[in-house]
Structure I
Amino acid sequence: MLQSFFNGLSGMLTFSRGLDTISNNISNMNTPGFRGSDVFYQALSGGHLSSGAGSRVSGELTRFSAGDIQQSDQDTHLAISGNGYFILRDDAGNLLYTRSGQFEISEGVLVDSSTQYRVMAQDEFGNLTDIDISGMLNLAPEATSQLNFTGNLSTGDNLHTVDGLKLFNSLGEELDFSYEFTNNSATTAGSWLISIKDEDGIEIATSEVRFDSAGTPLAGFNRVTVTIPASSNGTANVPLDVDLYFGEPGDLSNASSTAGGVNSTLVVNLEDGRGLEGLIAIAFNNDGEMELMYSNTETNTPFRLALAHFRDESALISVEGNLFEAPDSATRTIGYANQSVYGSIEGRSLESSNVDLVREFAQMIVVQRGYQASSRVMNISNQLIEQLYDSTGG
């Protein structure tokens, strides 16, 4: 009879532990990447002459099934479709693993928004490294080194002016020049003299381009270099050498000089050079590559996310919410998304928890009934013991 009292007590204790786990699952049902847990019970043997000694909790196992992927409006929110874990490094250098890609840029570094642990990438040598873009928030200025000319300089035209194109010096300053082409074929067949003038109309450089009898650029004159003097190169205070490129001999796809009445169609395009360009957007593709987009539409992919894969996920140890540690005995490999066993990256997305509320409610009812029944066993045992004492005392 005393044993039944303790059996009821052990039942209440184990069911209470089960309710703790269920309540934790429910409270984290909206935590990105959270993995729910299940409690397992074990019967206690009282020996071959006993009906049993109650129950106890034998362990708690994490459910490692994937949660649903939901869209997010944050560029740095990521989800894994398939296998793999994001790798985080804490301030002490320890590695942690998570399915929650709730990341943000903090002081130029990609970090987990809740813990501020750094998200890991893998370099070309297989080393884990921080995703630090603090030195990539701007593209450095680049001086113009080449201009490409396309269109026709009509042999019937005497003067053609090309303007409206700005160059860039080494400081990223825009320089406004015009290009005047004067027909010099009366002196030299196929020759056009080039005069480069600044925005005040002052000539600062001269050159010459020539075309063959077929109207295609002449070798030796199809690419000419002009020097913009330091005095006309903004505040850079150094000369600027620029190649004027008109195309290849025998090719009419760039610049040409053929009969075309009195109207020329030659125009110029900037081949290179830029001012100071700022970072305007961050994105991640399915391969886990970080794509940086700048105001001049240039892109850069400086990092690729590292993913970890564990042959036995049950070896992982839950340390805080949606973070896991890997014991030394865990078999781990590190690689990239869309390679081998690793899944793909979904940008602007988050993986929800794998908690099924219907399942939790069903288990909660079972726990509640078990707790009530165990409590009733204790109550009946107590009444029987009290009755025994009363009858003995009488």
Structure II
Amino acid sequence: METPLYEKIYLNLLKQIETGQLQPRDQVPTEKELADQYQVSRITSKKALDKLVQIGAIERIRGKGSYVSDTLPDFGTLVPKNDDEQIVRQSQAVNGLIGVIIPEFFSDFFGRKMLRTIEKRCSELNLNVLVKLTYGCQEEEEEAINTMIQHQVKGIIIYPVNGQHYTASLLRLVLEGFPLVLIDRHLKGIPACSVYTDNKTAAQNLTEFLFTQGHKHIAFVSPPEEFTSSIEERIQGFITAFSQKGIGVNPNYLLTNMFSTSPVFNQSDEFFEDQIKLREFIEENPHVTAFITCEYEIACVLTQVLKSLGKSIPNDYTIACFDHPGTLYNDLIFTHIQQDEELIGTKTVELLHKQIHGENVPIQNMIDFQLVEGNTVSTITMPANSHSK
């Protein structure tokens, strides 16, 4: 196991004190100076200084900084002579509790497999997991983060709440360099490590697939964008597919006001409202032959509405979506984008583990996907005597 970066800083400073390069009452470099020198986060340099304080090698004087102690510890008892013993002690030092913050309990069509993978990988790394639910509420997210910090977690994995504004606690974690990984989305303008699907390319590929089946009038259905990167990027991918085909997207075909899948709202009321919106959309847009829905649940609501109107899938309408639980819940297998939940979960834990060790990690980490064909897409064939315009 590679020595954690904070441990390297600690050992370097300890050696300077032991050899007399730093004398008693000499000022020690600040957290910022060490962070700049070693190209690490300030939380990493702080951990190194904290460890020196714990063994009595340095003292902190409020408002002035850190200084080498007048009375130094016995250096012979501080560093294990056996390298294997050192590695074991370093491993034990970084293991402990991490936090996982999610909107609600994940479902079978997305999230549950990822959460299981996160727990399994943490267990392999001897990390315990504390889970908190936000139910899609920013106030709950704020409280969950504060609770995690009170429990002295070593890092946090968070599925951010949808919305235009980031919570103050989340921003504070990023600014302080606290070990943190966001899943499913990234925050614009915020340098927080994120692991998410290549949503733009996925939506573009799904739209292009429907083009190959002869569909031109395709609608996109989703919750509001609300500065939620995953939804924004799926809409961008949808529009890009039209652009590259030289076709303009009819703005009326973007139906982005679905709320029934959000944990914030009363789902029974919103489900009824979404049904009304979809029914009106279908009646007002008779040329639409295919739908791409941002989520599996929306595809299910759409299916119910179409059946209530006496329509058949795929004979009358084509539906494609993101994610799918398989044949357990529905005889319809939607053509869909399958996100690699296991890879997302594994990558997330490993990036967090590296940060806990004081290592720098990439900010944006996109995960590939798979387009899975189901039985909900029909093929539209042009009449033999027709000419495309």
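No value in this document is a laboratory result; all are computed from the given coordinates. The structure displayed is predicted, hence computed values, not measured ones. Cβ atoms are built from the backbone, for glycine too; each structure is taken alone.
Which one of I, II has helix-only ellipticity at 222 nm (-39500 (n - 2.57) for each DSSP H run of 4 or more, over all residues; to 500), as calculated from the coordinates, equal to -13000? Computed on structure II.
Quick check for you: by distance in nm of label points 7 Å out along Cα→Cβ at positions 7 and 223, which of I, II is greatest? Can you show the working numbers first?
Numbers: I: 9.5; II: 4.1.
Comparing I, II by distance in nm of label points 7 Å out along Cα→Cβ at positions 7 and 223, the maximum is at I.
Look at Cα Rg over 2.2 N^0.38 Å for each of I, II: the largest one is in I.
When relative contact order in percent (Cα under 8 Å, 6 or more apart) is computed for each of I, II, the one that comes out at 25 is I. For which of I, II does FRET efficiency 1/(1 + (r/R0)^6) of positions 15 and 375 (r between Cβ atoms, R0 = 41 Å, to 0.05), calculated from the coordinates, equal 0.05? Working through the options, I get structure II.
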